[in-house]
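Each structure below appears as structure tokens.
What follows draws every value from the coordinates through simple rules; no lab data is involved. Given the structure is predicted, the values throughout are model-derived calculations rather than measurements.
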Structure I
Amino acid sequence: MKQSKQAGASIGTALMWFRQDLRLADNPALAAAASGGLPVMALYILDDSLPWAMGGASRWWLHHSLAALDAELQRQYGFGLTLRRGKAETLLPALAAECGAVAVHWNRCYEPAAIARDTAIKAALKQQGIAAGSHNAALLYEPWTVQTQGGSWFKVYSAFWRACRALGDPQPPLPAPKTIKGITGIASDTLESWALLPRKPDWAGGLRDSWVPGSLGAETLLGNFLDHALNGYAEQRDLPAITGTSRLSPHLHFGEIGPRQVWQAVRLAVDSGSSAVAKHAEKYLSELGWREFSHHLLYHFPELPQQNFRADFDAFPWNRDEAALQRWQRGQTGYPIVDAGMRELWHTGWMHNRVRMVVASFLVKHLRQHWREGEAWFWDTLVDADLANNAASWQWVAGSGADAAPYFRIFNPMLQGEHFDPEGAYVRRWVPELKAMPARFIHKPWAAPASVLHEAGVKLGTTYPLPMVDHDAARALALTAFSSLRGQDAAPAEATAGRPRKLRRAS
């Protein structure tokens with residue numbers, strides 16, 4: 001991606017506009033651009049004018065993902081990416097004219113602002129006499145192709161996923177084009193000029209230690225998952241102290257690997273493995289199903305990131321408290337499993353799926369902070385920040401979303417920790433102040449005798465905070481607030497260590 005100052009370009013080219021599809025294989029838009037034999041211009045536009053511009057962790061990932069894609073293009077085809085920054089509605093038609101494009105191809109995004117932008121770009125290209133082709137690289141099934149028997153869209157996950165499975169397996173993934181001729185002479189920004197990486201301070205050390213962005217990193221993770229974690233996934237996916245999930249969520253979001261590729265790889269693993277693997281594979285594929293459902297919801301209810309899906313929640317008495325929010329963000333709540341999750345997020349840009357449920361429930365139920373506060377924090381700090389997944393999952397936990405958790409499902413952080421991190425290994429890693437605590441007390445250090453605290457070197461309120469709220473009192477206040485909504489009746493049930501659906505990304 002070196003800056004070029006050459007003028008002019010070949011007449012009669014195809015322009016490939018990369019977006020959330022930063023890969024060569026199973027890339028329908030790239031395949032279409034290459035299929036006519038025309039020279040191809042590979043373009044990426046950094047457009048911060050849209051709502052929900054990328055947060056800090058995502059920008060770090062994008063830098064390395066673009067560098068990996070550029071290197072892959074150079075290695076495979078002998079040309080690299082052209083980079084531009086600005087409004088795509090302005091830049092893309094101008095670049096299409098500059099490079100002599102007769103066709104422009106891209107893979108669809110499903111965020112409402114992106115849909116509106118792409119519609120406007122298609123119209124502008126049509127006026128220029130340039131063909132515009134959009135394709136599906138991000139989903140197993142397009143949101144408008146999965147319908148209820150009445151021809152409407154789904155609001156319940158289980159029914160949605162049954163309808164998807166009734167459609168049969170998705171299309172097999174496409175191979176990367178064998179050959180593509182690139183064009184030269186089009187000016188490009190340098191990746192470094194975009195300043196996507198943090199400098200002062202450089203907070204990305206944990207991200208660098210944890211991730212390898214790019215399609216090769218995705219393929220490595222997928223291979224490791226299939227070899228070591230798929231057989232056992234149904235049980236081990238809930239244990240945050242082990243690598244029991246695929247961790248493919250950021251690679252899926254940026255399109256460094258596609259869901260069809262993952263689907264096919266899992267199916268092949270089942271065919272070549274024991275019969276026991278099939279159960280675990282179905283559970284894993286259902287997690288891809290939740291990702292599909294989230295995009296289905298966002299497409300049909302574009303207000304999902306900012307409005308309650310259930311209008312009765314508009315009257316909920318949220319308790320705005322900036323100090324409480326900051327303690328949650330920093331992992332200083334006094335509840336070890338919550339603090340471990342928030343610190344894992346800050347250090348690595350990712351959090352284990354089970355723990356995402358616990359920390360989200362704590363924010364909206366124990367602290368009664370608006371789910372949009374959690375959504376915004378995750379958007380900035382997650383490397384897998386995805387508008388559909390983030391919004392649908394936060395609303396699910398809050399009880400305001402489609403197919404939502406019952407409002408009275410309030411996770412008990414102590415019991416969640418004891419069940420899913422029984423020896424405290426996850427807490428010891430991320431909350432080292434408690435590393436010497438015995439397992440019996442590590443999820444509730446305030447219940448330990450003074451002698452145990454002393455031997456572990458823990459001074460509650462000094463080396464580790466006391467709980468910022470009392471669980472029982474906070475739960476009672478939350479139940480009262482939630483039951484005040486129209487049609488709600490207070491219920492005694494409490495989520496302990498059961499199996500409610502997760503604050504999900506494809507695991």
Structure II
Amino acid sequence: MSYKHGVYISEVPSSITPTVASDIVPVVFGTAPVNLSQRATPPVNEPVLCYTYAEAVQAFGYSDDWNYSLCEFIHSHFALFGAAPAILINVLDPAVNKTTVAPASKNIISGTITINEQGVLKESVIVKSNDGATTYTAGTDYVAGFDARGFLLITVLSGGTIPSNSTELQVGYDKLAPETVASADIIGGIDVATGKETGLELINQIFPRFRIVPGMVLAPGFSQDPVVAAVMTAKASNINGHFKAIALTDIPTDTVDTYTDAPAWKEDNNYTSELQVVCYPKLTMGGKQYHLSTQLAGVMTVTDAGSGGVPYMSPSNHNFQADGAVLEDGTEVFLGPDQAAFLNGNGIVTALNFIGGWKAWGNRTGVYPSNTDPKDSFIPNRRMFNFIENTIVLTIWQYVDAPITPRFAEAITGSLNLWLNGLTAQGYILGGRVEYLASDNTAVDTADGIARFRVYVTPPSPAREIDFIVEYDPQYLAAITAA
């Protein structure tokens with residue numbers, strides 16, 4: 001040691017470590033009109049983080065033709081609920097999911113041809129003379145672009161080779177075919193040759209890409225397929241080997257056209273996970289149909305935001321942005337509280353128009369009623385456990401490979417207990433604590449580098465039933481004689 005003479009300072013790591021926030025962000029899989037994307041390369045099987053409606057439309061395009069399922073979510077989440085952010089993943093590949101329209105005569109009106117259909121791939125357009133003998137050149141003879149409706153406009157350029165007196169031209173093109181996107185595309189997989197991940201496999205890329213832990217997994221328009229729902233739930237249960245999310249899924253409203261049939265369909269098709277919310281029927285707003293899972297994600301996001309991002313509040317009895325509930329064919333559905341309670345009692349979230357407008361109605365996850373454990377069967381409790389577990393992983397990761405010493409155990413328990421005390425003071429949990437117990441940490445395990453901590457926590461259960469007992473009390477008859 002070198003000789004020292006004077007006053008010297010050194011530092012030790014803080015005994016209290018601030019927690020790392022666990023954002024509860026929806027990850028949504030579906031199809032988009034990527035022919036309208038403003039990106040040089042439209043996103044296909046690429047997670048895109050969007051904070052605004054404009055960002056989503058810039059990346060994926062937008063169409064009021066909701067054969068493109070991401071458009072439904074973009075409109076609901078950003079426009080109706082004003083919620084953000086969301087991570088969107090389009091699985092429609094314009095190189096694969098397309099059809100070819102042979103050249104046919106189109107009228108020129110005021111120097112422009114309008115192709116009145118969605119999904120036209122601009123780069124595929126072929127413009128010919130009406131007899132088919134001459135093929136014209138984009139940029140020289142005409143320009144092509146899209147109008148606000150997503151229709152392609154072909155404008156004849158003066159000075160080009162298209163005769164000025166032409167009234168018709170032949171136009172051929174490829175167009176997107178969202179109907180060819182199958183459940184298998186949503187499920188995705190890993191290409192053996194390239195290692196490229198597609199579909200739901202991409203959920204493991206979310207945290208490495210954005211440092212955001214997925215909070216909800218959705219696939220509106222596809223989650224009524226039991227295979228898709230099963231994979232969604234499986235992926236939500238084990239993200240990157242460390243995190244958990246909750247899958248929002250729908251019961252089909254074309255084949256299940258009576259609410260009393262929904263519970264049997266749910267059980268028969270195994271929509272029974274504690275990490276799954278099961279929704280029925282669909283919603284409407286302004287003449288458009290929404291999957292209930294789509295709007296439930298908006299309700300959850302807005303509700304969470306009102307409590308500092310902590311998901312302790314149930315989405316039940318909070319407003320949808322809806323003016324009706326319907327089946328696939330547009331048949332209106334009006335459930336009374338007793339009928340809605342029947343669905344709730346079978347682990348299904350529904351829509352109720354009783355007091356205060358159309359609201360989400362139901363607190364139970366898909367596991368109910370076969371499992372009544374409050375940790376798993378209540379939506380807010382299950383989400384709180386996910387939130388707490390994910391936050392612990394994010395916060396304590398920095399201690400991995402640190403020496404197991406008394407200070408190590410004290411730093412972890414002290415930091416997490418301080419955080420849990422804060423959640424208790426704010427009313428987000430009834431109480432919680434972390435302990436490092438000798439009985440959990442044998443000499444063999446400790447020597448092998450294993451440290452175990454016990455976490456005890458109690459989120460408040462939602463008040464699903466409030467009872468008043470009303471009794472006739474004759475003692476108040478005395479008020480008559482007293483008067």
Value -13500, calculated as helix-only ellipticity at 222 nm (-39500 (n - 2.57) for each DSSP H run of 4 or more, over all residues; to 500), assigned to which of I, II = I
Work out mean projected area of the Cα convex hull in nm² for each of structures I, II, then name the structure with the largest result.
-> II
Given that relative contact order in percent (Cα under 8 Å, 6 or more apart), derived from a single structure, equals 14, which label among I, II identifies that structure?
-> II
Computing percent of Cα pairs over 24 Å apart, for residues 156-379 alone gives 49 for which of I, II?
-> II
Ranked by percent of Cα pairs over 22 Å apart, for residues 68-251 alone, the structure on top of I, II with the greatest value is I
